[in-house]
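Structures are listed in the sections that come next.
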Structure I
Amino acid sequence: MPNARVLIVGAGPTGLVLALWLTHLKVPVRLIDRAAEPGTTSRALAVQARTLELYGQIDLARAVVARGHRVRAVNFWVAGKRRASASLGDLGAALSPFPFALVFPQEEHERLLIERLAALGVVVERGYELASFEESGGEVHAQLKRPDGGIETVAAAYIAGCDGAHSAVRTTLAIGFGGGTYDHLFYVADVQAAGAVIDGNIHVALDTTDFLAIFARRPAGAVRLVGTVRDDPARTSSEQISWEDVSRRVMGWLPIEVGRVNWFSTYRVHHRVAERFRQGRAFLLGDAAHIHSPVGGQGMNTGIGDAINLAWKLAAVLQERAPESILDSYEPERIAFARRLVRTTDRAFSVVTSSSWNARFFRLEVFPRLVALLFPLRAMRRLLFRTVSQTAVNYRASPLSEGRAGAVQGGDRLPWVPLAEDIDNFAPLASIGWQVHVYGEPRPAIESLCRERDLPLHAFSWRPALEASGLERDALYLVRPDGYIGLADPRAEAAVLAAYLDARGLKG
């Protein structure tokens with residue numbers, strides 16, 4: 001594919017989504033992966049609401065929801081007794097068109113993405129390995145090792161490293177990957193099981209030394225188990241571990257009977273963030289840029305967020321609708337979130353796994369009581385949803401963010417507003433382009449400027465209920481292609497909008 005403008009290394013969810021979005025934006029890509037076949041096993045399960053919202057822009061969300069499994073509740077067990085139950089249901093009602101918790105295993109997720117890419121004429125080139133690359137003459141020149149062992153030299157405008165924790169792109173760039181590895185050894189297993197906890201919900205069993213989480217998936221009776229291997233992880237660090245080595249302490253007092261083990265693997269949890277996410281014409285995304293504990297189901301979704309953030313910016317530059325300087329916003333927007341995520345999941349993971357007396361007391365005695373006490377509160381449920389769903393992620397510190405109107409600031413996600421049955425203010429985002437939103441009456445000068453700049457203007461009738469979303473009546477919101485606010489102007493002045501566009505060299 002000699003005319004590919006972006007070479008994507010790695011065909012996991014991050015690389016597949018980057019390829020899919022770029023293809024929707026008419027940017028030719030080349031997608032390679034060293035693996036001969038797509039993955040058939042994985043640890044990632046959760047698809048968060050923000051990911052589904054972004055997928056809605058390319059008509060993918062409905063397929064993911066249809067193939068996934070909605071989780072109704074999370075139950076917490078201590079010493080064989082259910083100590084707390086948190087009903088999820090429509091946890092984020094009025095906050096998102098996808099207010100629920102969804103399980104859709106990574107291997108199935110990847111198959112769907114591959115299907116969508118194939119329908120658009122893009123095929124993953126398997127067995128291709130990145131040997132080396134360098135930047136010269138305003139291009140990236142890469143040497144690829146083909147499946148037959150031969151070397152192929154290719155040129156592209158940019159290269160995207162979506163090639164995981166052992167990224168060849170990151171290694172070639174000599175970018176540091178600081179962090180560490182937790183001592184605990186965990187296992188993940190797909191099994192067929194029966195019992196009272198095989199009810200379609202999530203069950204988390206806590207103990208002094210052991211941990212077990214049970215995730216329902218399709219078909220009925222199929223579950224994924226994540227737990228500890230043994231009390232002493234040091235004893236197993238150099239051994240070949242099997243299902244027989246799994247600690248049975250927690251499983252012994254849970255109402256679960258494992259019938260068949262379909263897949264089993266062990267792993268250690270890492271927490272690392274790359275020093276940089278960009279170097280010249282090369283970018284790092286997903287696990288190549290950041291890895292962290294699985295607490296909260298954030299990893300795969302964060303990589304997908306990286307991909308979408310970068311995709312529309314690359315397309316704008318390659319199609320001469322924005323200067324190359326817009327790419328400078330990728331790293332600060334995504335690295336800030338990655339660092340914060342590693343810090344928060346690290347703290348949560350330490351509480352779950354620590355053997356200290358304080359940590360044990362908190363997770364076995366205090367935490368279940370807090371869940372029972374606080375989770376029924378509407379404010380707590382909304383806070384939890386916004387945090388875990390990634391709908392609270394913002395880019396307020398970005399050079400692309402400016403202004404405030406109502407409670408909404410530049411860099412915030414556009415608040416979701418249902419307008420009628422099956423109609424909302426997210427529908428125009430399917431254009432994947434800059435657009436102006438006015439909730440109320442747009443000024444004639446704004447209408448005129450939008451026509452001159454070929455900038456879509458969407459006016460929504462004001463209703464008092466909109467105040468709850470934080471939007472301000474008659475204010476101007478310039479929305480980015482990824483659904484975040486670039487400019488929020490309460491006075492809706494054409495001169496302010498023009499100045500924003502001109503200062504950043506944006507052409508619609």
Structure II
Amino acid sequence: MRIIIDGKEYEAGERESLGGMLERAGIPVKEGCIIAVKKKVKEESVETDLFEIETTRGRMILRVECGDLLERWRKSCHGYKGAGVRWTTKDAVVFGSTVFDAQPSMEPVSLGRYEVTLSLSGLSKENTLLVFSKRPHSASYYPPKGCAVLGRIVYGRHLVGLLRMGDRIISIRPVLETKELAKSLLKGEAGMPLEEGDKIFTKVEVELDFDSPVCGEQAYNVLNDGVIKVSSETSSYICNSEKKVIALPVEKLGERKRGSLTIRNSGENVGAAYIYKREAPLAQSHTIVGRVNGGIELVDLAKEGDCLEVSVSPPRIDLLGKNVSEARSALDSIGVELETEGSPADNDSGVIVEHEPQNSLEIYKKRTVKCKAIRPESILKIRLYEDKAPNSVRYFRAVTGLERKAFGKLRVYFATPKMEMILFKGNEEIAKGLTPENTPSDKVFAGSIGVTNTVKKFAGMIGIRMTDSEKFGPTAESFDGTNLIGEVQGGLDLLRRLKEGSELYIQELRG
């Protein structure tokens with residue numbers, strides 16, 4: 001019997017199991033990731049209370065909230081095709097007209113913003129106008145008896161204020177919803193018997209958008225191991241918010257269509273990734289970074305806590321931590337030229353800690369990348385106390401670049417030959433929320449990393465202690481002004497050679 005797996009056709013044996021078929025086809029499934037199986041069932045389209053209004057300014061969706069008028073509206077709404085703006089005021093914009101079978105009401109109508117009513121102009125059903133409210137107001141519109149408000153605009157509301165004389169309605173049509181006559185989308189289990197026409201989805205296939213290189217790199221971070229874990233889900237999207245960052249730029253904006261992948265660029269969940277099940281309007285806080293080209297059924301099926309396997313195109317260009325020869329070989333295979341800076345000795349024995357462009361999509365576009373390599377022993381190894389000081393650690397990762405890259409960088413602010421600590425420049429703007437957390441009480445040991453909190457004047461300053469102290473933290477502040485965020489795990493002696501203005505590369509050890 002014929003089945004489809006990730007878009008490819010296979011022949012399955014009678015009553016063959018899902019697990020057996022995948023194994024025979026040589027299709028591995030990442031441990032813990034769900035599989036979607038779509039059964040072949042009949043479907044029918046049903047009409048809803050939503051109506052799409054296409055105008056010369058754009059598209060709006062009207063929800064009809066007056067049930068008594070719904071069927072009459074459904075039969076009559078097509079009469080507004082080609083209708084132009086009759087007049088517009090500061091309160092409303094009015095289109096017309098068509099025939100609507102109703103008796104007019106003489107009572108004044110109170111409309112809220114974006115609400116819609118019908119106006120039987122001249123008390124005549126043959127001259128029924130369509131009224132869109134721009135702001136709360138009352139007027140004598142002579143609506144149908146018993147239904148002062150037809151409904152409200154639920155999508156494309158900004159267009160109501162843009163409509164002018166000369167604009168017209170291109171079409172009004174009901175929004176249809178597909179209704180399944182049987183449950184068609186199921187989570188696949190290894191022992192599930194397959195049936196003729198089954199469609200199996202093992203992974204979500206994502207193609208990134210070259211117009212959003214910075215937020216696209218954050219998408220690579222979220223999907224780094226080829227898996228997205230669902231932190232939350234609604235009827236409109238699934239979201240992963242495990243790798244939030246401090247700030248991201250606004251890049252490509254647009255309607256979030258079904259299958260759109262976005263990265264939140266502002267607000268509480270900066271850095272979170274969203275995949276949309278249904279259309280959502282443009283939002284300044286969401287950068288479009290890609291689209292799903294296959295496996296959207298897994299997104300439809302996923303619940304909070306589920307994991308989905310994801311393949312990303314183009315693949316990430318991951319150079320950090322590689323030596324120059326490894327990087328050159330990887331780049332040659334995709335037609336990208338490698339340039340290096342630094343001494344030949346560093347390039348021969350060192351690892352890459354920085355490159356320009358910084359983002360994979362920009363490298364693909366430019367077809368050349370300049371890398372900086374340094375010797376491994378010149379990299380400071382650190383471990384951070386994310387569980388004890390989460391806000392301060394997040395700040396530190398943002399300042400150093402560790403929130404999005406494998407290697408971070410600090411610039412020395414103050415150092416002396418016989419120093420007890422070394423200080424690094426922070427970021428005053430994002431340090432404003434550094435309230436006290438994990439402050440020391442008895443003693444601070446050599447190798448401790450700290451950040452000055454908002455109790456003190458120089459909030460955001462970063463420091464590392466070179467000696468033990470029972471009075472001062474790593475930034476030379478008293479204990480109440482010190483947030484301990486981590487410790488040096490290797491290379492403490494490197495710090496003694498640093499001078500003011502020097503750059504220090506750091507690597508966070510995890511696990």
- Note on the structure: With FRET efficiency 1/(1 + (r/R0)^6) of positions 150 and 310 (r between Cβ atoms, R0 = 25 Å, to 0.05) computed for every candidate in I, II, 0.05 is reproduced by structure II
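When FRET efficiency 1/(1 + (r/R0)^6) of positions 358 and 422 (r between Cβ atoms, R0 = 41 Å, to 0.05) is compared over structures I, II, which one is greatest? Intermediate values should be presented prior to the final figure.
Values: I: 0.25; II: 0.95.
Largest value of FRET efficiency 1/(1 + (r/R0)^6) of positions 358 and 422 (r between Cβ atoms, R0 = 41 Å, to 0.05): II.
With helix-only ellipticity at 222 nm (-39500 (n - 2.57) for each DSSP H run of 4 or more, over all residues; to 500) derived from the coordinates and found to be -3500, which of I, II does the value describe?
II
I have 14.5 for mean count of other Cβ atoms within 10 Å over residues 366-373, calculated from one of the structures I, II. Which structure is it?
I
Taking distance in nm of label points 7 Å out along Cα→Cβ at positions 78 and 374 for each of I, II, which is largest?
Checked I, II; max of distance in nm of label points 7 Å out along Cα→Cβ at positions 78 and 374 sits with II.
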- Work out which structure the value 1.2 belongs to, where distance in nm of label points 7 Å out along Cα→Cβ at positions 38 and 286 was derived from one of I, II. I
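I have 32.2 for mean projected area of the Cα convex hull in nm², calculated from one of the structures I, II. Which structure is it?
Numbers: I: 24.3; II: 32.2.
The read-out was computed on structure II.
Each value in this text was obtained by applying a stated rule to the coordinates, not by laboratory testing. This is a predicted model, so every value here is computed, not measured. Cβ atoms are built from the backbone, for glycine too; each structure is taken alone.
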